[in-house]
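K.L.:
Heads up, there are several structures right after this.
Each value in this text was obtained by applying a stated rule to the coordinates, not by laboratory testing. These figures come from a predicted structure and were not determined experimentally. Cβ atoms are built from the backbone, for glycine too; each structure is taken alone.
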Structure I
């Protein structure tokens, strides 16, 4: 679609962006914001580690194991692998 002052692709001498270019641009637009939101969410979770909260260590470890496994699954979908160990138990590899 063109705006009133914009020529259609065929008249401007350029070709429309390819599907690959559109997907690449979409990734570059969405991915950084989503990573930033994830990092901020983890910072907020970290606030519970402050002295004003009494922690349940077992619950905390279980939660981080679940987070690690989900992180591993998503990372694998991007072709990224890593290893996470909690108290000598490998939870992601």
Structure II
């Protein structure tokens, strides 16, 4: 897989840029798919789906909460409700 990270020159928007081989492959596949190549459309769709599945599997929850965290949140919420009741009674 190291070869996929090797850099190649590609002309993008009229400018020569250095991109990885995997980026170049993805761009070529996307271009073929955009041109209506049915095989490329299927392969590109499968590729994107696989990348998204892998990324979501390793991505931790944005705000992981433990049982202790939830307990603290509930306690704070109950205290806030209590303060609200006291202010309403005054």
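K.L.:
Using distance in nm of label points 7 Å out along Cα→Cβ at positions 49 and 73 as the calculated read-out, with 3.3 as its value, let me know the right label among I, II.
P.N.:
Considering all the candidates, the number was obtained from II.
K.L.:
When helix-only ellipticity at 222 nm (-39500 (n - 2.57) for each DSSP H run of 4 or more, over all residues; to 500) is calculated, the result is -22000; to which of the structures I, II does this value belong?
P.N.:
So the calculation was done on II.
K.L.:
If we compute distance in nm of label points 7 Å out along Cα→Cβ at positions 33 and 57 for structures I, II, which one ends up with the highest value?
P.N.:
I
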